[in-house]
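Where a number appears in this text, it was derived from the coordinates with a stated rule and is not lab data. Not measured: the values here are computed from a predicted model. Cβ atoms are built from the backbone, for glycine too; each structure is taken alone.
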Structure P
Amino acid sequence: MSMTTLYASTEPTRAEVDALPGATILEFGAPWCGVCRAAQPALAAALADHPHVRHLKIEDGPGRPLGRSFRVKLWPTLILLRDGRELERLVRPTSRKVIADALARQLTRA
């Protein structure tokens, strides 16, 4: 899958996320968030090496239940899932290497 460029204003339910098969990255942030925008090139570069990883870019904020269910506090927050289970999270990742290393660790786990 390719990198999603826009934050989705509608979000899946927690049950739908928990039922996702395979590798998924949930990205929580907001389109007006400067830190979120600054992280986009690093995230795009890391995901380019893993086209099979599903990327869901979720707009977060007050009243957004999915972000609350994952206890997201800062943006961007990346949550790496496999078969709906959280394996790792990155809060405000700053480089392609940090993201790529997390993907490599989680995608090679048995």
Structure Q
Amino acid sequence: MMNWVKLINCDKDSFPHGTVFRLKGQYPYEDIIDFMVFEPSQEGKGQGLMVSSGYKAGLILILLPKDSGKLAIEKEWLIHNWSHWVYPDCDVSDVFVSDGYVANPVK
């Protein structure tokens, strides 16, 4: 089971690859969207965000700039830059975060 906390209330300082953000979406996305942090291994860039739910799952949303954090996205940077770099259609105060997906056994 995934545990969700509001991004602005989260006690973490940074978000490494595998971290998932959940938010309200608008067209062309579904009503709820998940974005997962991934490591693009591209020199001069920070971490990336990939859509991990719905019709657009597997597509890269954005490669963040290096000042967002090298090995993880810095929380304060993300909060201050959410509407510019990530998803302006959902206020950062309505974004939830989880450590990542849990692979439960198939029954």
| Here distance in nm of label points 7 Å out along Cα→Cβ at positions 65 and 97 has been calculated and equals 4.2, so which of P, Q was it run on? | P
| Where does the value -9500 come from, among P, Q, when helix-only ellipticity at 222 nm (-39500 (n - 2.57) for each DSSP H run of 4 or more, over all residues; to 500) is the thing being computed? | P
| remark: Computing mean count of other Cβ atoms within 10 Å over residues 25-32 for each of P, Q, the value 13.0 comes from structure Q
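Of structures P, Q, which gives 7.1 when mean projected area of the Cα convex hull in nm² is computed from the coordinates?
Numbers: P: 6.1; Q: 7.1.
It traces back to Q.
Have a look at P, Q and say which one yields 15.9 for mean count of other Cβ atoms within 10 Å over residues 33-40, as calculated.
Computing mean count of other Cβ atoms within 10 Å over residues 33-40 on every structure in P, Q gives 15.9 only for P.
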